[in-house]
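Read through the structures below before going on.
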Structure P
Amino acid sequence: MTVHPRSEGHRDGEHDGTRIDPVDALSPKVLDILGGAVLSGASLVRPDGRPLNLFGVLAKHPLLLGPFTALSRMFANDCLLPIRAREIVILRIAWRCRGVYSFGQHTIIARRVGFTDAEIATLAEAGVAALWSDEEGDLIRLADDLCDNDRVTDATWSRLAARWSEPELIELSMLGGLYRMAVGFMNSVGLQPEPDAPLWPDGHEPAPWP
């Protein structure tokens with residue numbers, strides 16, 4: 001299975017399009033809040049000089065931008081969880097919440113740390129594919145539980161608690177919640193994928209908006 005790049009005119013599900021336009025450039029104040037134009041080793045500015053869409057929109061609310069970026073940076077740089085575990089949860093949450101922006105950006109990260117396109121594709125389909133280990137399958141179930149019930153089920157939690165420490169369980173729960181919140185925000189403002197970012201894996205688009 002392949003993950004296709006963005007096609008011209010794509011909209012996430014049945015979006016009505018962009019609702020809040022990103023700024024064209026990051027102001028000195030915003031750059032100071034961000035600590036520069038690089039976050040976790042990745043540039044926040046595209047080659048054409050425009051900021052990434054997410055930060056271009058959040059730049060319109062600097063007071064919110066700072067705490068959001070600090071929490072995101074913590075999960076990117078100082079997370080107790082292995083990168084692979086983190087990306088499994090994020091990609092699954094993004095698919096379940098129809099967050100094409102997050103799914104595309106984290107497809108790039110996942111590939112960089114060794115995920116195959118087949119693994120990424122199975123995170124965009126129902127159930128837990130056989131290629132995942134039992135531990136990884138429970139991470140997928142955690143994401144599904146949060147999306148289905150707003151709570152990790154007792155059965156899933158019991159298995160996770162046998163593997164992960166309490167601080168790691170806190171991170172897993174908070175990570176899932178953070179990306180559910182972030183994807184809801186991105187979908188609501190009509191955030192568009194970056195020009196060269198991947199979209200959904202072929203044939204794995206989530207159900208349309210109700």
Structure Q
Amino acid sequence: MVNEYLDKYFPELARHLSLKEEIVREGKLQTLEKGTTLVREGEFVKYIPLVVSGSVKVCKENSEGGEYLLYYINAGESCIMSAISCTKQQKSSIKAISEETTEILLIPAGSATKFGQKYSIWNEYFFGLFKLKYHELLDIINILTFSRKDVRLLQYLEQRSERKSDNTIYDTHQNIANDLGSSREVTSRLLKKLEKEGKLHLGHGKITLTKTK
């Protein structure tokens with residue numbers, strides 16, 4: 001099973017056979033239910049997750065106890081912030097939560113450090129991932145900083161829709177508000193405004209976009 005997942009979702013790592021063998025031997029496959037906290041802010045990172053299905057939301061807690069979105073980890077990706085914390089043996093500065101039922105391959109922190117020392121392809125993979133997530137983070141910053149609240153909300157929903165190739169987003173108004181650093185009341189009001197404008201349709205626990213980029 002792990003061999004097939006590596007071939008499908010992490011082909012650049014799987015092509016290096018000795019690395020692949022070590023990942024299979026030392027990694028642990030685990031299924032997370034929606035809403036499971038994988039990494040907590042302020043704790044040392046014990047594992048590096050390789051996501052093989054589903055998705056994980058990476059967020060940062062603010063001074064008021066709320067959270068705001070940084071980026072998502074999708075199938076074929078890992079958590080760059082966890083990898084950095086692991087390499088530097090520092091406590092995590094982020095929180096990671098499964099957005100849906102998610103299957104991950106857990107690589108022990110000690111194994112991940114060893115892979116980085118032995119295999120250049122391991123480091124190259126994470127360098128490439130860092131570049132990808134850096135650009136995603138810039139997009140989030142642009143949405144949060146430079147857009148009107150209604151435009152910001154619609155752009156956020158469109159990004160989530162594009163990431164899943166699905167016009168329907170299954171989530172609560174509270175979770176969306178948390179991602180955008182807003183309140184549930186403001187978010188609900190803006191969603192109703194966008195619905196009146198014909199840009200989306202609100203349902204129970206879901207939002208369907210009627211117009212995408």
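Computed from the coordinates by the stated procedures, all read-outs in this text should not be read as laboratory data. Everything numeric here is computed off the predicted structure, so don't read it as measured data. Cβ atoms are built from the backbone, for glycine too; each structure is taken alone.
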Among P, Q, which structure scores highest (criterion: distance in nm of label points 7 Å out along Cα→Cβ at positions 138 and 178) = Q
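For the read-out distance in nm of label points 7 Å out along Cα→Cβ at positions 114 and 170, a value of 3.8 was computed from one structure; give its label from P, Q.
Matching structure: Q.
For structures P, Q, which has the highest computed value of Cα Rg over 2.2 N^0.38 Å?
Biggest value here belongs to Q.
Once relative contact order in percent (Cα under 8 Å, 6 or more apart) is calculated for all of P, Q, which comes out largest?
Once relative contact order in percent (Cα under 8 Å, 6 or more apart) is tallied for P, Q, the winner is P.
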